[in-house]
Structure formats: C-alpha cells, structure tokens
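What follows is a set of structures for review.
All of the numbers you see were taken from the coordinates with simple rules; none came from a lab. Here the structure is a predicted model, which is why all the values come from computation and not from measurement. Cβ atoms are built from the backbone, for glycine too; each structure is taken alone.
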Structure P
Amino acid sequence: MLGEKHDLVHELPEYKERIHALKVNNHHFAKLFNEYHDLDHLIRRCETEVEVHSDEYVHNLKKNRLAIKDDLLKIILAQ
C-alpha cells in the first residue's frame, strides 16, 4: 500500500523490547536497523512522490528492505 508504514517496531510489535535492547547492545543489529529505517523512509518518499524514481528502482529498494528485515528477524529470534 502506498505510504504504508513499515518501520520495524510497527511490523513486529511483539518484539518491541527485544528490538530496543538489540539496538543498544548489538552494533551489527543497530547498523542493519538504521539501514532498514533509511530504506523505509526513502521508499515512503518515493511512494508519496516527494521523490520520483523509476518503478524498477523502487522495486529494488523494497527487495533490499525485505532482505534486511529478514536479517533483523533472524537476529531477533536467535536471542
């Protein structure tokens, strides 16, 4: 959906406390979290036409966001 929020806490509310703890204590997780957040922000800007890019570019951004989300979820579940 256009402009839909995909921030990690919104996507995985049941892990809110674990996400916060990992952001504070796990440098790799924090780096991935920031990359995910930045991608999500850019995608929302594209979807709301604040920035205009090709469909292929936005599609690739979404694929990257999903891959990072998968990596983050693996870390969350491994704890």
Structure Q
Amino acid sequence: MANHKSALKRIRQNETRRLHNRYYAKTMRNAVKHLRNLEDKSEATELLPQVTAMVDKLAKKNIIHKNKAGNLKSSLAKHVNSL
C-alpha cells in the first residue's frame, strides 16, 4: 500500500487516465470496424476523414503509437479506394 499522499494521488490519477484512454481507444476501434464493414463508397468516403482525425488525435496524445496510426490510416484509405 502507498505510504505517501502523493503516491495515493498518483494512483487515483492513473486510474482516471486509464479509463479515459480506454474509452477513446475503444471508440476509435469501433469506428475503424464500422468503416471497414461499409460497402457503400460514398458513405465510406464521407466517414474516412472523421476516423482519420480520431486516429490522429489518439496518436498525438500517445494513446496509440504514431506508426500504428499511420498503418491504420493507410489501410483504411486503401479499403475505401478499393470500394
């Protein structure tokens, strides 16, 4: 168990941030899945910039790695172009 007030605060902060990051990462994964399952090119083309922006924001805040963000955006763009 933590012995210092600062350690207790750090535990609280870490838990709050973990839940926050988990929520946004899960939201991003759901958006990516939704985009991958689309069959309509016009709908997918409309959704791609929103998903790309979401991925970029998570990479900027180090919730996902920048290379993972690049790989995701690339594969999604390929998918949309192939429709």
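A few notes on this one:
- Comparison of P, Q by distance in nm of label points 7 Å out along Cα→Cβ at positions 6 and 30 - largest value held by: Q
- Label whose coordinates, when relative contact order in percent (Cα under 8 Å, 6 or more apart) is calculated, return 37 (choices P, Q): P
- helix-only ellipticity at 222 nm (-39500 (n - 2.57) for each DSSP H run of 4 or more, over all residues; to 500) from the coordinates reads -29500; which among P, Q: Q
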